[in-house]
1. Where does the value 15.4 come from, among P, Q, when Kirkwood radius over Cα pairs in Å, for residues 127-254 alone is the thing being computed?
2. From which structure (P, Q) was helix-only ellipticity at 222 nm (-39500 (n - 2.57) for each DSSP H run of 4 or more, over all residues; to 500) calculated, if the value obtained is 0?
3. If you work out mean count of other Cβ atoms within 10 Å over residues 87-94 for P, Q, which one comes out largest?
4. Once Cα Rg over 2.2 N^0.38 Å is calculated for every structure in P, Q, which label goes with the largest value?
5. With relative contact order in percent (Cα under 8 Å, 6 or more apart) as the yardstick, tell me which of P, Q scores highest.
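No value in this document is a laboratory result; all are computed from the given coordinates. None of these values were measured; they are calculated from a predicted model. Cβ atoms are built from the backbone, for glycine too; each structure is taken alone.
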Structure P
Amino acid sequence: MRHLATALAVAVTLTAGAAWNPAVVTATAETTRNPAATAGKPSGDLTPIAGADRLVAALGMDPACPAKIEIGMRSDAEKPAYATMDVEIDPPLTASRSMLTSYLPPGYELGAKLLVAVPPETSEGTYELRLRTRAKTLKVPVDVVPLDKLDNGGNLALHRPVTASSQHTNANYPPCSVADGDTSSNGWAGGNGWNDATSRSWPDTIAVALGGPEQVSRVDLYTLDTERYPASRHGLRDWDVQAQVNGEWRTVAQVRGNTAGNVRSDFAPVTADAVRIVALASNGANDYTRIIEIEVR
């Protein structure tokens with residue numbers, strides 16, 4: 001069911017992009033045990049689960065950076081069994097999967113990332129995502145809003161258009177992912193984070209258009225940083241922060257010798273319509289530019 005909204009209160013737990021591109025993104029699943037699910041007498045039900053009670057999607061976003069929400073199901077059955085949950089969504093929205101299925105022992109949960117596409121012809125309004133098992137249906141509202149109406153929480157770069165000097169081929173490192181609101185490195189190589197295509201060749205650039213003149217005085221950069229791929233060995237080391245002022249790029253901050261996963265750069269306020277990172281070096285022998293997120297304030 002689709003309900004057009006005249007005003008949308010966008011309290012976002014998970015943020016969104018535009019369309020799902022199956023050539024670029026895939027969903028992954030994980031099974032975990034939930035001790036609380038086995039407390040007391042099992043009900044025998046299969047319970048659908050969503051990682052947020054509402055999903056917000058912006059119109060006009062890059063198709064390589066779709067709306068995302070975690071979905072799953074929990075088995076409260078007394079015995080192991082094959083479990084299936086249907087995934088339905090109001091058109092013209094489309095989802096990256098139509099079902100979730102697995103062999104589940106009692107008390108176990110199956111989780112997966114669901115990607116939601118918002119075609120260009122979609123009207124502003126509230127749509128519905130339904131996670132349906134034989135016994136239960138979980139309904140999740142999907143608010144589709146124009147980019148300029150999106151609550152960005154003060155981050156002027158959120159879901160704005162991104163351009164990069166290059167993109168690593170045959171891998172899932174879309175430039176638009178540096179402005180999707182996800183600062184975690186856990187989705188690296190799975191659509192969350194940009195990797196350039198010119199190893200040991202500098203500089204690399206990635207720019208975020210702000211949609212018009214904005215006063216900016218701070219940029220937060222998140223580079224690759226996980227236990228397996230720490231920033232001190234794989235993250236960005238040296239870069240300039242530039243703002244486009246009156247059509248010209250102006251360096252407003254510089255970072256050198258970085259080994260941390262997140263760096264905040266503060267500078268004197270300027271009125272700019274775009275911000276870019278000029279990458280100059282990374283840590284490690286296999287030098288690429290690896291950026292997870294750019295926030296502009």
Structure Q
Amino acid sequence: MGRSLDRRAELSEFLRSRRARLKPEDVGLPDFGRHRRVPGLRREELAQLAGVSVAYYTRLEQGNGRNVSAEVLDAIARALRLTDAEHAHLTHLAKPKQHKRKQAARPQQVRPALRQLLDSMDGVPAYLTGRRSDILAWNRMAAAIFGDWSEMPPQERNWARLVFLKPEYRDLYVEWEQKAIDIVCMLRMDAGCHPDDPRLSALVGELSVKSEDFRRLWATHDVKEKSHGMKHLRHPLVGELSLRFESFRLVDDGELALITYHAEPDSASAEALRLLASWGTDATRAGAAAPQ
């Protein structure tokens with residue numbers, strides 16, 4: 001188990017990275033062509049835009065978010081032109097809830113009814129994810145597409161581990177870089193919500209050691225949420241697949257998400273899904289044995 005992430009360092013680095021991506025002309029400030037020692041806006045320029053003192057903003061960027069008001073955070077978020085996800089991440093870092101340590105230690109459970117729902121979604125690849133991008137439950141169509149996770153130890157059923165440490169997932173995702181970015185952005189959101197989660201800290205530490213790509217993407221401090229979109233896959237048995245995904249957060253546990261995939265009607269991908277559905281678990285075994 002790893003130690004907790006350093007919330008103050010996370011807050012400091014996040015603010016620096018968001019400030020570095022803005023130029024004076026982006027926010028309506030004059031640029032007199034003076035040499036800038038650092039990329040992006042200066043602290044005094046950001047403080048001016050947010051309507052706070054330079055000393056106050058400097059303390060915040062140094063990781064001291066104690067007693068900062070929601071109004072000030074809103075002003076800084078507007079000045080930095082943060083997205084909704086980035087704004088929420090800033091709030092979690094600057095004003096963490098005191099009970100997060102207890103919550104982070106509580107194992108996530110999947111209700112039997114949810115497992116039954118997954119099994120009933122015949123022909124629709126679907127799975128449930130939790131904190132840290134853990135894969136908690138799935139149906140046979142998800143196994144036919146992504147591999148039989150039941151053959152893995154529970155601690156390895158994690159999207160970040162699969163994407164960054166398993167070569168077969170680089171082959172599976174046509175746009176692997178984008179999938180990797182999405183995973184890192186989700187982990188960053190988790191880090192903001194649960195900085196005291198030792199399992200998350202251990203995961204980040206392990207991936208940082210084992211994957212240069214993870215280290216590169218983690219250093220960007222980007223955060224975002226994706227609730228729907230398109231994935232292009234290269235399946236070892238049926239070839240190219242273009243599938244739309246939808247993500248649904250559970251009302252009684254917002255940290256659990258149901259992810260489903262579907263193909264456009266009458267498309268080649270739809271026919272490929274029907275073929276995989278007819279093979280069932282045999283597709284997973286054959287796919288694992290098929291040459292890449």
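1. Derived from the structure labelled Q.
2. Clearly, the read-out refers to P.
3. Checked P, Q; max of mean count of other Cβ atoms within 10 Å over residues 87-94 sits with Q.
4. Across P, Q, Cα Rg over 2.2 N^0.38 Å peaks for Q.
5. Largest calculated value belongs to Q.
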